[in-house]
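Scrolling down, you'll hit the structures one after another.
What follows is calculated from the coordinates using simple rules that are stated; it is not laboratory data. Please read these numbers as outputs of a predicted model, since none were measured by experiment. Cβ atoms are built from the backbone, for glycine too; each structure is taken alone.
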Structure 1
């Protein structure tokens, strides 16, 4: 995994057109409706361009977020040597190839090196990257790299499993296929016992 902060680099590269005025974005949506043969003046669609514009702003609000902002001062000195995991973190994102949603869960773990992070901040870090146009592979790496940059832990492990509507609604139209990606660093990469424990916990179903 690269030592360059993927979190900040990707945000800067991808956010060049984030601050498009709502009116301009709504006008583009209206034109889309016209191009697909709809009548944007009919009752059911009159307010649709404004609604879609507002929805897109919400769904891509991650471009306006920095990891440091969502973490704040919730980093604490603590001598804890064992794995910390938050699993089953719900996530919703949009694929950058078709702008269709993908959704699923993230399982995030790390082994501290003298510092821990508030547990609620791990889902917030996931959301920073999920609320952008994404590919799942990159998002997995970004979450792992962000935690590495913030905590400098002994290791980080991230698994994301998601369903992609671009595979379910179009293209191959496979309804039950799930994409699973992982990123590991430090002891999660170098120690197979640690990696195995992480993967077992990530896929433990409570049975």
Structure 2
């Protein structure tokens, strides 16, 4: 008799492998774009980020066509790299390339540990999806409001970002583990990619603040 539990485990491992490979490919594309095209001006950077946001909807709309969806995701990753290039280059100039690399490594290791927690726990972290999404909306509102009223310190906002996206990472890895039929390897990779980028940027802010404090001492 076929062991359905074993079969599900094999499918889950296969999906996880696909998601991680696709995500790694997207991150490499973003890194190449950020380093190869670092000084395109604010207008081009913002334009790339806005166009990338539009592509997110296109990726969701083409999930039935895995090839097209994957191509759009990699185009999105390229645009994200162009858009984030000036920010990354700023931190390279202020805190050094090694610190930027350390932030990326810390983000990767941290997400790996969160993923391991999901796969070794009996708790279904999809149950906190509503809380995590509500926290994300609150984070966005606070971020927009702080632009005008400056009521929150950047370091505090970065810590909040880490907390919120740590929760979202748990939810997204739980989605991979569940292998729900409405999720695809590409759409799941998009979620993991966005988690990484936001955690990485928050860590860059914190590393930058720490470096500035040391210089002032």
Structure 3
């Protein structure tokens, strides 16, 4: 659990706040069709999301988490995916149940809010705006804002600086081992949701401070912290 009440809450986007897999999977499968490959289907793509769209396309081309595709095939597929995703960022994606209400409650309680994602800004801003939550965040740090992405701590530290809050007074909320690693390296406590995208592994294996089944559980948890 949490030993102290934070001043700010930093929230991951994909898999924590937003179920973006329906759009991502549609774009992956349509990309595969356009380059003459078989589609994978949403269930398979769900296990691949979480490290940015470049890695997602590489996984779709290789069928594995860490595989490296033929460079020429990647150069052919990647622009197709980017074009498709720019047009399908939020057509099928939805906030998880309780997410909007949780953000509103945290804001009313006086917590500073930031979103940190490995997704590029050109996709993140429209997604958050279309789903009606962009205005909740004082700071949004995207995958192309820093030299390194999560699991490196740099994006979290960047968010803390922009919020004007010491890293140790920020709470990271995520869904994957990448979020836990980044938070630990940044010196932040971390709470993870039990759903989301962690490549099919139980997030409890990553040993976050706590695991919740809904973002609505955050505020009561924070109120109980010392």
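The table for this structure:
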{"read-out": "Among 1, 2, 3, structure where distance in nm of label points 7 Å out along Cα→Cβ at positions 31 and 191 as derived comes to 3.4", "value": "3"}
{"read-out": "Label whose coordinates, when distance in nm of label points 7 Å out along Cα→Cβ at positions 23 and 143 is calculated, return 1.3 (choices 1, 2, 3)", "value": "3"}
{"read-out": "semi-axes √(5λ) of the Cα gyration tensor in Å from the coordinates reads 31, 21, 17; which among 1, 2, 3", "value": "2"}
{"read-out": "Among 1, 2, 3, which structure scores highest (criterion: distance in nm of label points 7 Å out along Cα→Cβ at positions 63 and 175)", "value": "1"}
{"read-out": "Test item: distance in nm of label points 7 Å out along Cα→Cβ at positions 159 and 183 calculated as 1.0, pick one of 1, 2, 3", "value": "3"}
{"read-out": "Identity of the structure behind 0.9 (criterion: distance in nm of label points 7 Å out along Cα→Cβ at positions 71 and 151, calculated), options 1, 2, 3", "value": "1"}
